[in-house]
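Next come the structures, one after another.
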Structure I
Amino acid sequence: MAICSIIDDPARTGDQWERISAHVNGSGPVPPDGCRLAVLGKARAVTVWDRVEDRDRFLAERLSPAYATVGRSLDEVVRTEFEVEMVAAGDLAGMAQLAGSET
């Protein structure tokens, strides 16, 4: 069963976001094993996982330790999840550059 996981963390600062991201990126493959889709912003992360166990392993082994490096805990974030019935996307090439040009 595929699962979508949403993590909301509006209290995370820009510096914390950068340090957490650097830790996650340096601790294993990107995207993580079992992750089919990741849409990340400074206050919210939306990910789609093959299995709940894949998501839980990533949280325990990589994201939780990354949060600990900035003195935070995943207990401080709001987590939402739901079973995925379908994932559909158009051509996303260039979306990051487009988003960056809107500032």
Structure II
Amino acid sequence: MTTLRECLNDAGFDWERGVIIYHDVGPDRDAPGWANAVTREKIDSTHPILDERFITGYGAPEMPRFFARDEARIYHPAQHDGSTWVVVTDIDPECYLGEDSQTPYPGG
């Protein structure tokens, strides 16, 4: 199990300069990846959804619905058969010209 905060930390999200948009799906929170948003809001680092634990493995996509951006990247969930992870996309396209760089290719 993990939290959205842990996922964003692992992805290198800049909490000082970043913005997070969260879509709450209400009572369908057991599978946010398959549910429609009930409310939408800009949240900060103190929002409780960031610390709610969820399973990233196969089954229902449990990662909260979010979109985030900091000075260098955008962040959002991806899923395959319910397994979820955070996709990180560099804003500057020049970052993808390096020999070892790969363009994002989320989903499955």
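Values quoted throughout were computed directly from the atomic coordinates according to the rules given, and no laboratory measurement underlies them. Keep in mind it's a predicted model, so treat the numbers as computed, not measured. Cβ atoms are built from the backbone, for glycine too; each structure is taken alone.
Using the calculated result 4.3 for distance in nm of label points 7 Å out along Cα→Cβ at positions 13 and 85, pick out the matching structure from I, II. Working shown, then result.
Working: I: 4.3; II: 1.7.
Going through each structure in turn, the value belongs to I.
If relative contact order in percent (Cα under 8 Å, 6 or more apart) is calculated from each of I, II, which structure is the one that comes out at 26? Before the final figure, lay out each step's value.
Numbers: I: 40; II: 26.
Of the structures listed, the value fits II.
Could you tell me which structure in I, II was used to calculate helix-only ellipticity at 222 nm (-39500 (n - 2.57) for each DSSP H run of 4 or more, over all residues; to 500) as -8000? All intermediate terms of the calculation are to be shown ahead of the outcome.
Numbers: I: -8000; II: -2000.
Derived from the structure labelled I.
Among the shown structures I, II, from which was the value 3.4 of distance in nm of label points 7 Å out along Cα→Cβ at positions 53 and 69 calculated? Can you show the working numbers first?
Numbers: I: 2.8; II: 3.4.
Only structure II yields this read-out.
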